[in-house]
Structure 1
Amino acid sequence: MMNPRATVIERLQEIVGIANVLTTRADVEPYVVDWRDRYHGAASAVVRPGNTAEVAAVVGACAAANVALVPQGGNTGMCGAATPDATGRQIVLSLGRMRSVRALDCANATITVDAGVTLASVQAAAREAGLLFPLSLASEGSCTIGGNLSTNAGGTAVLRYGNARDLVLGVEAVLADGRIWDGLRGLRKDNTGYDLKQLFIGSEGTLGVITAAVLKLFPAPRTRVTALVAVTELARAVDLLRALQQAVGDRLVGFELASGFALHLSRKHHPGSPDPLPGHPWYALLQVDDSAADAPLAAQIEAVLAEAAESGIVADATIAQSQEQADRLWALRENISEAQRREGQNIKHDISVPISAIPRFADETGAAILAAFPGARLVIFGHLGDGNLHYNVAAPEGSDARRFLEHTPQVNRIVHDRVVATGGSISAEHGIGQLKRDELAHYKAPLDLELMRRLKTALDPNGLLNPGKVL
């Protein structure tokens, strides 16, 4: 008698072609290990559909055979949401072949793309049309739109443009039974009942598989100012943020925070990176854009920084004099995550805290961690403009990084207890995945969890879409 699972594999091969059903260990391996090398799973196959119809057929075939699927985009996630479990019974559904730009409507300022299109490709398509897609992440060259939406990605421009869900007008998704829900509408106003697309955005593939999206575009900036600012304490960075917002309003696109140690790691692992303002404990990287070619942004920013220096808010500052200088400053910030990966595994926290509470939170949490784990290294950076910190705890210099991970529950409790005490969130932009599933159960209100489980049961009654993630 034929193995039922072999029958599923054969059916999948019929749907997408033998070449797009990977089963050998060498072929499967890149899809079952997460980017951080923290989660290692196994899969009976990796299926690579080329269009929405094939996704629907794959999902339907797996539903009929009661086989679980793990949707995957660029596999750049931080919480293990796209990694299968270790049983070897799950199938990875990779959308990386779905790379079509379906439409670009300049008059409507929208672009419709497949889920497998990389974020950088969407940015480039918008730029060629004289427009802007503002979502920007360090992994934008490899992360995909489907993954960005499944985790409700944030990035460096949330301060002005919002998270991924704020940039989406319509979504196409394949449901757990293989049916296609077509919500690809490019409307700014659609008041016809529940906003169903929002169920899929941020659900990490547990409610449906996003296969395409209609995204908002914006006027391209024609004037841009980038500056790196040094401050002596976090409270001064908050003061500077407020001063800039008062001076330039929503033209302040990004306001990034990085500790001196975080930038040290970035330079250590990326030789040749700039160090224009050495020796300070905290830095803010800011970007201000205007769609007008003659906007006097440079003069405005110089005036704000000069006044801030006179009042003691700013210790030092430098303004990029060219796009190349600006790119190097941004690379210094964006390379922090990769530098941490090269330095060794660490205990990551992607948290959101009211901006006004950040200085006190950082002081109290840092003191508590160092009291419990002397010598621990705090790698703090993130998007101060929207209250999102990447508050990471690394092993003491020279100690075993993997063994230090054994302290994750204790470190999490120190950090997350203080986050929640401020009215914050334990996940700002990376999602829950499997990394924070238990933490979510610990902190989320019982009614919140009940409603989430009801949604999961309603849309995926057999629990076959990305099981073990989020809930």
Structure 2
Amino acid sequence: MTVYTAATDADRDAMLAAIGVADVEELFAAIPAGLRLDRALDLPAGMAEQDVYAHLRELASRNVSCEDEVSFLGGGMYDHYVPAVIDMLMSRSEYLTPYTPYQPEVSQGNLQVMFEYQTAICELTGLPVSNASVYEGPSALASAAYLAKLANGRGRYVISAGVHPHARETLRTYAHGFGVEVVEVGLRDGVTDPDAWAAAIDGETSAVLLQQPNFYGAVEDVAALAAAAGESDAEDRPVVIASYDPIALGLLAPPGACGVDVCVGEGQPLGNRLDFGGPSFGFFAATEAHMRRMPGRIAGETVDMDGKRGFVLTLQTREQHIRREKATSNICTAQALNALGGVVYLSWLGRQGLVELGELLLQRTHYAREALCALDGVEPLHEQVVVREFAVRLVGVDVEAVVERCAEEGVNPGLALPDERALLVAITEQRSRTDIDRLVEVLGRVLAAEREAASVEVGA
């Protein structure tokens, strides 16, 4: 339900009079004229409510959701099942507002959620400190890079080409503002080239950044890549930053056991739906050495004057509302409501459930990879171990055209990677063996049709 609060001309006049301003234009007098729009917005005429509803319904009908087609689309956002308990708890009044809980006496619901969420992320990552979320995965990675710049002041980031392209782009945007050079290390056999990685790291390197599993689904040797940065307890080594798929942590060694200093990632797979790309949340955990430079909020447990358990924001000097000019974080209202969905999801799954989910994805991914690579004209992009996503090369065809033709048959085969002439295929528990068989059947037929069309065109 949408609630409208109307303001009449009399209401506006009363508000302007109360602040001693003659009209609305005077409110914007301090903004240079060249930056102000001196005309009405170029918008169409208003519509009746029922016409607006019909218009929005027509626009919505153009969308195709994962409930309308069999989707193997991934690349950072995944179609996991979201249990009803998440919506139920997220809609409770004590959690519904994401507003900053500056006043703990009226914010215990939010603060406890933040505390429990931090605990879950620490257990998931094997790192001792977590914040209470940031906006999403790519900005979490870039914020971690800024943390490294604050820690050692050096002017060089070394990042693996296996990191998600959106995250690499975000890092470059941030780094331009920091005045930091970004050096990208390529892949070899589907994973970060260890020799090039080691050669790129020098005394000017502020941070090294990688992804697990990487963008192409391959499981990286994180411990070896972290070790290449130097001894984990050495004060002069670069900060090791790794972006993790949280679902894969049900099977893979936690970053805290692999020499990672800061672990970040996209939290959407944890109880957040695919709602037009968001909103979601980014998780962020680190060693204690970096606790005071972390972005976002940290909730702590305490006792009140009566000795009862309570929760408060802690280490707030990192935040802009305490010392704006020296703050290490400019995040104000973070994605706390989405993070609530994440901790409810993890609690719903439980420790063993997360492992079982990972094992299920591992089995179905292996089945899908083997079945697809048995098709004529399909070969693996790499031979590395994968968990829930993998890339296959489509030989001699236009990958985007193949995706489009599959979609016409109600199957989204995955994310097109035109530069690699490849397809990135993601598996979740929503995709059954029957769904995978359908993908294989449709893709095989489409590939044959594309090759036939190409041969006819060449013959003509």
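Annotations for the structure displayed:
- Ranked by distance in nm of label points 7 Å out along Cα→Cβ at positions 234 and 386, structures 1, 2 are topped by 2, which has the highest value.
- Source structure (of 1, 2) for Cα extents along the principal axes in Å, computed value 81, 56, 45: 1
- Read-out relative contact order in percent (Cα under 8 Å, 6 or more apart), computed value 20, structure in 1, 2: 2
- Kirkwood radius over Cα pairs in Å, for residues 178-345 alone - structure with the largest value, from 1, 2: 1
We did not get these values from a lab; they are worked out from the coordinates using the rules stated. Since the structure is predicted, the reported quantities are computational estimates derived from the model, not experimental observations. Cβ atoms are built from the backbone, for glycine too; each structure is taken alone.
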